[in-house]
Structure P
Amino acid sequence: MKKSFLVLLISTFAPIYLLAQIAIKAEIVYPVSAAPIKDGVILIENGKIKSVGKAAEITIPSNYKIYESKTVTPGLIDARTLIGMSGVLNMPVDQDQLEKSNPIQPELRAIDAYNPEEALVKVAREYGITTIHTGHGIGALVSGQTMIAKTKKGTTDEVVVKPFSMLAMTIGHSVSEKFTSPGTKAKQISMIRSELLKAQVYMKKMLDKDSTKHPTFDLKMDALSKLLKGEVKALITANKAVDIMNSIRLSKEFGFKLVLDGAAEAYRLIDEIKKANAEVILHATMARNEDDMLNMTRESASILTKAGISVSIESGYEGYVPKTRIVLFEAALAAAYGLTFDEALKTITINPAKLLGVDSRIGSLEVGKDADMVLFNGDPFEYTTNVTNVLIDGVVVYDKIK
């Protein structure tokens, strides 16, 4: 009886166990954290990377399922997107990225609006994007919170990596377009400062040893307090030099961690950005030169990288169908405009992983990390190359050959 039950148990769960054991063979493996490996092999077990190295040095166990490709890279990371919040239909029914009732709403949680079944998540996944940093959008002084998620299928709770990553903020003309007040840059900064000053007072009262003196719990103040305490970063969309400097000034005054988003004129403020220890998520390379981004250059990624500033490239937000860009293509064009192949690959792998604070799990092909990777049938940045397979947490989530 016991023996029969054991046989039944093994036969029931054996397929799941075998599915988790995968070997990837490729003509070239790009670990990102180390030199490229020719004739490389990656062993995957239980959703994690077990081994990475040359085929001559790694024995593939007989029960591993083997996938072969020309090239393997880590799963790609979109450092700033709105997919899952902004939908493919381009209709009010699937546009949850910007609440226009108030220009300052840090209490709005991305996890309450994120749709993991949105069609654009599938599109991103099939182009090798395995992790996204998404959330509330551009156009409000503080539009809400951002989150980090895997692009695999599942509920929000199943795919989320970090439910509250940053506070999404905007300084610039796009705010004045959407709200009656603020109407000028000075008013924008004044309104942000006022709320941060209130948050400082709130924090101080909450620390009082006499609990009877604690203020009533406030969702808005709590979110801003997390920013001021350094628990989350400020993701400020600022493209013009004057707006970038305003962001840096706010960061210095209130001591919060600053991530510049878009940063179209960052190339004009290299020294200021470095001195402020600000991080940069750069606009899509193929973004249009208009409005606050009139003076952008497609060489920004190369200019900033050469100056010693770590760059992550984003898809950002598109107001028209198909509603998103693909960072694989944006990084490829950045390579055409001055980045080396390795530098370009880092802008959509390890650089954003470090910026988002998840580099212990993703961003490179290293033993112990999540088995997120992309298989290509050629050079990843060549336009005739196709993604053949995508793995997330050791599971094949896309198989073009199948």
Structure Q
Amino acid sequence: MNILKGYVFRMYPNKKQEQLINKTIGCSRFIYNYFLDDKIKEYKIVGKSKSAYDQIKLIPLLSKEKEWLKEVDSCALRNSLFNLEDAFKRFYKGSGYPRFKANGVHERYKTNNIKNCYKGKEYNSIKLDLKNKTITLPKLQEVKIRGYRNKEIIIGEIKSAVIKKEAGRYYVSVLIEEELIRPTIIPRSIIGIDLGIKDLIVTSHNEKIENKIKINTKRLIGLQRGLSRCKAGSKNRYKLKLKIQRLYQKIRNARKHMIHDITNKLIKENDIIVTENLDVKSMQKNHYIAKGLNENPISEIIRVLKYKAAWNNKRIIQIDKYYPSSQICSICDYQNKEVKDLKLRNWECPKCHTKHDRDYNAALNIMFEGLKIYMKGLEQTI
């Protein structure tokens, strides 16, 4: 089984390389905006627009008018048109209409690994050397990198690389196709997890995992107020903007680290993991819990659990989102509809008089429901 895996490295380009990266980002943005405008105008006149492949054929003609387009990686320009086509595909599926890209927002470009063979030797446009801590990229040549200190080599085929500028720093994400050998596992352990707001995760083993990431809201508000008072284009505005970006970056990195720690532990210790199939978007409409949902990365935890379970041959079972896991007594199956009130954190079953912690009881019910689904699946295969 082959999988696509991304490896992110911090880049340390010299001044010439920095200028070329910034120029390539700018040219990719120009191509995206130019052909988006062309699509809109053509659709109004003819009722249809060109595909990405037809637009790519027009780049050489455009580069004769705009000679600075020849200075950058041609793959980056072509990929920006494929990104534009993907944006329209998402629009047809129900997302928002594609917007023009602004300067300083999502600064990145994608380049492909082009293979050539000359005199029996293979040549790649993207090369990764972890021993010397360098990466070779089209036009940029060798760039110093940092990351994955424990690895000396990554076995696999490099497909593409995304170079991005974030908070004044440069990063490269290398996409590699690797062979994955999944272990054969006979399921012996099961766990139910209740994803919540007060506690990030409560397990059926009565383990509570809190969201330990604390956002310094006072500092963030102060910086944003200072930014609003600065003149547009001034050096002070640029410095404050950089501080805000780095603060957000710090929060994102801490959140990623927490998610991987939690998911690695769950995958390592359990063979079957049962969760609720939560509709987070509709839940965010409730303003009482919207802030807590934004701070707790529930949907991201489920996403990461799914692909890690697939890699390790583990099982993820998602029960129905309308299953009343909090209301049902895990001992006698009595449904107490009064527990719908989110303020009620502890309750006593009117039938068997068992005292319940709301979240722990929900985690137990999720585990039992997941076990039923798993057993039904086994019966059907026999």
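Bear in mind that the values in this text are calculations on the coordinates, not laboratory data. Just so you know, these numbers come straight off a predicted model, no measurement behind them. Cβ atoms are built from the backbone, for glycine too; each structure is taken alone.
A few notes on this one:
- Origin of the derived value -14000 (helix-only ellipticity at 222 nm (-39500 (n - 2.57) for each DSSP H run of 4 or more, over all residues; to 500); candidates P, Q): Q
- Of structures P, Q, the largest value of relative contact order in percent (Cα under 8 Å, 6 or more apart) belongs to P.
- Structures P, Q were compared on distance in nm of label points 7 Å out along Cα→Cβ at positions 52 and 372, and the highest value belongs to Q.
- Identity of the structure behind 0.10 (criterion: FRET efficiency 1/(1 + (r/R0)^6) of positions 68 and 324 (r between Cβ atoms, R0 = 41 Å, to 0.05), calculated), options P, Q: Q
- Answer label among P, Q for the case where Cα extents along the principal axes in Å, calculated from the coordinates, equals 69, 57, 41: P
- Entry that produces 50, 39, 23 once Cα extents along the principal axes in Å, for residues 92-219 alone is calculated, selected from P, Q: P
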